[in-house]
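K.L.:
Each in structure tokens, the structures are laid out below.
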Structure P
């Protein structure tokens, strides 16, 4: 199993360019939560095939409950011929054509507190695989097409907006995949791709945390982990930070944007993925932290509750 993480994407509603933000639960009388459910329900499967990017996504199930919608997807790349190999026998069990995709199951939650001015996607990734990005893009396009006079600004939630801003830095791990090495074979040095290399920096004796200035530098991209954890001059492919705030400990994989997006590690490599119920609780924890910072609230009770027949009948057509 590859590492699984959760990332956050917020979306808002402005009736027009000059107006202030309005409640996402009242978009011309419609609730954004119901509109998202209305889009993914009965969505034409071809709409989720991104030919330009060679990305396939298929919706496996949809659960509307309380103030949330859970969408489970299978997604993966396509466009190149490949093989499926049995790792025990090392034999090819299937030859994959350029119109076939080897998919990975991931889950996306859409959470909207009552009366809120912000809605939140909580997107699961396994490694780089996720179906959530395609769902968000389709939803934004459908909203803009259906409500052309309105604006729906969205943003990836960055680290500076999160719980981690005030946390102490417990450790930094830099990961480099397939580090190139020259290995001698007889008289010839042959460049090969070595396995995964990890280097971790932890506090010295007598210290609970690494220097605050180091954490500030990493999260503001002034310092690269490869500057103090060396890979023969190569940049790290991933930087993983372990943070402690009060009695909570969290592990993040940092993105490489101008301000690193947060991806909270929920299961590490080799661990089984969380059940839908356990992942929903983790997603709710991250949503609660974010909504509280934005001046709204999130209650775990909003993960449950039957929808009305009217809400279930709401539809949103894709662009």
Structure Q
């Protein structure tokens, strides 16, 4: 595993991270032993950067991480959580006391005195740009509740606003082969401001795994079933905002263009790692084998300049027009 510095934090994090949404059971039930096996596999693979949130399984993801890490105290890792989407706050009930209470609850579940990095969790645009939340996070940092803070955002506009805050350490965003626009302006600005970039949805909810078909079915509790058209939260969080059947077709087309010695999954993750502004790519995994295959991409050689050009053209000509929900 290769490691990179995460913005202003100074943390040395694995360039492939572990997304832990699934540990809360929000994609379908996950047994306790399965969750432990996934965390152990990540640790064994050198993945020391784990991303969770207070709303994943109503705190279950955080609790499982906290319980597991307490048994593995000799291993250093960076655990990132998020705040702002809990029903007690979202969409318009934010107060400094309430946000602090949620962060304190996260710290308790994670069993830490101070949270390594806490990120605002896709809060409404007007709330983010109002500025109060970022000021509160700076206060919580000074109080020692959190070591660093960042923002998980939906759009480039929100990202460009957030990175102007002098203490903002990280920005988490949707960025992948099927969502490339952030590379034009946002990522260079983040580098300039020493803001670490954390990539979520690196495989566009599985479309870029190269394994999905039009006949694919999802569990009733899986957001890829109930939020495919944005009925419950931002449409961009599911299949990148691309209609599912369209995404499957696009992935099949792309598979025919990539090197014969690489899978679409490998190309998609390696493309992200080739971006100099990216600190870590948080890839979810519901099986140990997925953890291992994600981690292995860290050791692959960078893609050729010709492949990067091909992927950019494919996105601009064939993909971008299908994205819903803004970019």
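K.L.:
With FRET efficiency 1/(1 + (r/R0)^6) of positions 85 and 149 (r between Cβ atoms, R0 = 25 Å, to 0.05) computed per structure, which member of P, Q shows the largest figure? Before the final figure, lay out each step's value.
P.N.:
Details: P: 0.00; Q: 0.95.
If we compare FRET efficiency 1/(1 + (r/R0)^6) of positions 85 and 149 (r between Cβ atoms, R0 = 25 Å, to 0.05) over P, Q, the biggest value is for Q.
K.L.:
With P(r) over Cα pairs in 10 Å bins from 0, in percent coming out at 5, 22, 30, 24, 14, 4, 1, 0, pick the structure among P, Q it was computed from. Before the final figure, lay out the partial values.
P.N.:
On the way: P: 5, 22, 30, 24, 14, 4, 1, 0; Q: 6, 28, 38, 23, 5, 0.
For P(r) over Cα pairs in 10 Å bins from 0, in percent, the value 5, 22, 30, 24, 14, 4, 1, 0 is produced by structure P.
K.L.:
Can you tell which of P, Q yields -5000 when helix-only ellipticity at 222 nm (-39500 (n - 2.57) for each DSSP H run of 4 or more, over all residues; to 500) is derived from it?
P.N.:
P
K.L.:
To test your reading of the models, identify which of P, Q gives 38, 25, 15 for semi-axes √(5λ) of the Cα gyration tensor in Å, for residues 45-196 alone when calculated.
P.N.:
Numbers: P: 38, 25, 15; Q: 24, 19, 14.
Among P, Q, the structure yielding 38, 25, 15 for semi-axes √(5λ) of the Cα gyration tensor in Å, for residues 45-196 alone is P.
K.L.:
If you rank structures P, Q by mean count of other Cβ atoms within 10 Å over residues 13-20, which sits at the top with the largest value?
P.N.:
Checked P, Q; max of mean count of other Cβ atoms within 10 Å over residues 13-20 sits with Q.
Each value in this text was obtained by applying a stated rule to the coordinates, not by laboratory testing. For clarity, every value in this text was computed on a predicted model and none was experimentally measured. Cβ atoms are built from the backbone, for glycine too; each structure is taken alone.
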